[in-house]
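Colleague: Structures for review follow.
Quick note: the coordinates plus some simple rules give every number you see, no bench work behind them. Just so it is clear, the model here is predicted, and its values are computed rather than measured. Cβ atoms are built from the backbone, for glycine too; each structure is taken alone.
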Structure P
Amino acid sequence: MTASSVLDMRHRLEEEVPPFRQAAMQLAHLAGNPTVSMGRIITLLQTDPVLTMGLLRVANSPLFASRQEIRDVRQAVTYLGLDLVRSLAVTAAMRGLIDTRPNPLALAFWRHSLAAALTCRKMGGLASVSPESAYTAGLLHDVGQLGLMRLFPEYAQTVGGAVQDGESLIDAETRAFGIDHCQAGRWLLSQWRLPHELQSAAAGHERLSSKATGDGSLVVLVHAGSLAAEFMGFAVIPPARNVEPRDIAAVFAEDRRPGLLESFPELVEWVLRNVNGIEMSLL
């Protein structure tokens, strides 16, 4: 791909994919920051009525079983806590990106992203990553795929057949479009000025480098979360080979694998229940 072609593709992605909501971008930057005050989070959310509405719909869903109706942001923060409110606001913003232009793969993409995010949140301790940072990275890791689906209506037909024939997803994307979704994801998250660790997770989650594996970093966790989402049936483009729990456990240090495999059925049940609960609250 020539330099001019790369610039043209990047420009198209930036034009075709709507910008992430400003309040959600700032919330993503604040994720995991223990010094952020409740007042700052509340003020930030109150600047975006659409984001606030999505947050309140999730907060009032059966998922959280509130004993009283949550009517405003302050009440949501008090009841759910700052970290969870940040995650749910980013979730509402991500769901809004998908709603702006429906396509046949939109629901599959959304459910994969949500399942990966929830899985990362549960497995964050295996990579020494905070639950909310893990969740946000899992939610946004495949945003480049959303971008490619917007640019190329033939994405599913072109890439799906190649993957079923045994070609890797990113190889099939590169051959067909000159770019893969990991590159596209890094570009979009950079354009939205989201943290560098989120950009790196989007860029590196499909093929882990030896450095990433050795560090046990966020990108390793996102790789495992994405594999787990595929195992649960949330693949946008189904792989030629079925993912097994041992494939997911193999990503982590050897001494942590038995515990993950033992608790994996419970993890799967929890993720499935929460994907459905969050999805229904945002319909």
Structure Q
Amino acid sequence: MLEAQWEQDKFLCVGLDSDFEKIPKHLHKGSVREVLVTFSKAIIDATKDITSVYKPNSAFYEAHGDEGIAALKEISEYIIEYAPLVPIILDAKRADIGNTNAGYVDSIFKHLQMDAVTVHPYLGSEAIQPFLGQKDKGVIVLCRTSNPGAGELQDLTVDGMPLYKKVAHLVAEKWNANRNCGVVVGATYPEELREVRAIIGDIPILIPGIGAQGGDLEKTVAAGKDSRGKGMIISASRSVIFASDGEDFAEAARKSAQTLDESIKKAL
């Protein structure tokens, strides 16, 4: 599915980080589930011909208990029905021992019907094998994250290199046996992005940090594209979905997505 999007020069990923308090007030009618679903459906309808991927962050749904999880499932089903060519990445950053991860696999891929998930590498390949073994699902491994404090652990030296480079080597040389891996590298670290791309070859990179976090788009594209000029999932969340808090929120989201999409294409 990703390859088909890249063939159309679509690299934008719209993050469905539906912070309940930021959802336009005129939509705050009915249950929490109804508000989350109504908002997300409007964003999806406005952007489905622009985006290459949707990426809901599970925290914004889990925060609301049963209603939030029900909303997440309904949103996933809506994308599958009305934007069937757009893959869905659940940004859940899961990590646990193997038998626990097997439960996450069932929840994320069977119940919620997601196409891919973000995972932590800290527990090693044995622990994340339940994810890696899903040959038709994507496993996107945190490598160099976009937050300011990322270097506290990720810059530590392991086998003569920073930990994030070690993770990149593990993904490229060991974990990607089923060719279903990707890595996360933040747009806020363009030099590290370039280094990781050199290590992993044409493996996909999910790149958060554009928009509200201030990543430089031109530097990101230059550093992140693969040998074919593809391979990027460039994520923007708040700057797109909360482009307006008024009744024009969906139209504003579309305009923001179009602007980003056009800027990515110019930078290629």
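Colleague: Starting from the value -21000: which structure in P, Q was helix-only ellipticity at 222 nm (-39500 (n - 2.57) for each DSSP H run of 4 or more, over all residues; to 500) calculated from?
Modeller: Computed on structure P.
Colleague: Computing distance in nm of label points 7 Å out along Cα→Cβ at positions 39 and 71 for each of P, Q, which one ends up highest?
Modeller: The structure with the largest value is P.
Colleague: Using distance in nm of label points 7 Å out along Cα→Cβ at positions 55 and 159 as the calculated read-out, with 3.2 as its value, let me know the right label among P, Q.
Modeller: Corresponding structure: P.
Colleague: Suppose you compute distance in nm of label points 7 Å out along Cα→Cβ at positions 191 and 239 for every structure in P, Q: which one lands on 2.9?
Modeller: Matching structure: P.
Colleague: If you rank structures P, Q by distance in nm of label points 7 Å out along Cα→Cβ at positions 23 and 95, which sits at the top with the largest value?
Modeller: Greatest value across P, Q: structure Q.
Colleague: If Cα Rg over 2.2 N^0.38 Å, for residues 79-142 alone is calculated from each of P, Q, which structure is the one that comes out at 1.09?
Modeller: Comparing all candidates, it corresponds to Q.
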